[in-house]
Structure P
Amino acid sequence: MDEEKVSDDLSYMTEGESISDGDTQVLGNLSAMADHMKALANRVMEAEAVYKQAQQEYDTYRYQVLPSAMLSAGVQNVTTSDGARIEVKNKFYCNPNKNDADRMKIGAWLRDHGADHLVKKQGIVTEMEALRESGVPFVEKWDMNTNSLKAWIKDQLGMNGGVAKFSIGDVPECIHFTQIDEVELSA
């Protein structure tokens, strides 16, 4: 094919339908709608940022500022001027490590503090042939119910009205026992 023929043939530009005024108006409307959607998305992002900031301020106030002030004053609850009631609630969380070494450490600590009943022990046979002989080798596994452990620790800390047997600092770190003071608002 001749290069001149290909470059001279511009008929493809005039063949078929061209864009009408109506089509231009539809495309303009769609462009305006896309701009509006973008503006809405920006409003949502701004509102989410404001919400997150407000939530952070609220959480700081209810978990740190107000409980600290109330407990420093020796006050557990207060009634607001409009009759709403705020009260400091002590919440406890316990999430002990699951690895065998920490389970053994927790079990030993519980035994040392008179709570051996919380430890569930089981033996796992490691050699079936040796089971048939007189000396059975086994691995000792210790486990405990997390809710029972948390309840027992709270009791030992004197949180249920009794005398404290130890402080929260005496609880092994691998138990991950925490106390969070939170102010709750009720109308």
Structure Q
Amino acid sequence: MDFVKTPYPFNQKEDFWTWNPFVRYIKPFDKLHALPDSSNYAWAIWIMCDPDEKENTLYRQPEEMRKDSICRMYPDLDWDNEIFQECLEIYPFECMNSIERALHEEKESLRERAKLIRETEYTLDETKIVLDAKGGDKAVIMKGTSTQLDSLRKNSKQIYADLEELLAKFTTQKDSSSKVKGGRDETPTEKGLI
């Protein structure tokens, strides 16, 4: 757990590569490391991807808001930079474990699902009269969205229960990784709280 280390509380002025010297040897992060302001790019990737909302409080925001916040923190980032985009795409697979990656994917999926529910107009089935192939009138049922939206809302309870289970696994794994040699818990100083 915690392959990528971060200062807690987060400080965007810290050098990413000092905190994470091994990441620069992973492809394509080796190319990212060579860019000017590479630490800013690396922190932007971490903010966009890391689902640990305790350490990465911006992850609570929807993706576009997160991106906007990052742009205010690092106004010189080129979001179209190919190396940056490649690292952004590969980060969950190279720098996160399976539980972190699953949590990241589940949270992003839930955001998309919530947006779909919120933005889909609630409509009922209706009958429309259209011309058939012979030029006569024909009744056609136009399906509404109500049944699908109701089904999505009904399934939400189980989806959030699954998320809670995943969060519990994430927390358990994170808590177990905060042990130091000898099995003792980290002191507040070692955790970066003091």
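Any read-out appearing in this document is the output of simple, stated calculations on the displayed coordinates, not a laboratory observation. These figures come from a predicted structure and were not determined experimentally. Cβ atoms are built from the backbone, for glycine too; each structure is taken alone.
Tabulated data
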read-out	value
Which of P, Q yields -16500 [helix-only ellipticity at 222 nm (-39500 (n - 2.57) for each DSSP H run of 4 or more, over all residues; to 500), calculated]	Q
Comparison of P, Q by distance in nm of label points 7 Å out along Cα→Cβ at positions 94 and 166 - largest value held by	Q
Source structure (of P, Q) for mean projected area of the Cα convex hull in nm², computed value 16.3	Q
Structure (P, Q) behind the derived value 2.9 of distance in nm of label points 7 Å out along Cα→Cβ at positions 38 and 174	Q
Mean count of other Cβ atoms within 10 Å over residues 30-37 derived as 10.0 - corresponding label from P, Q	P
Answer label among P, Q for the case where FRET efficiency 1/(1 + (r/R0)^6) of positions 78 and 150 (r between Cβ atoms, R0 = 30 Å, to 0.05), calculated from the coordinates, equals 0.10	Q
Identity of the structure behind 20 (criterion: relative contact order in percent (Cα under 8 Å, 6 or more apart), calculated), options P, Q	Q
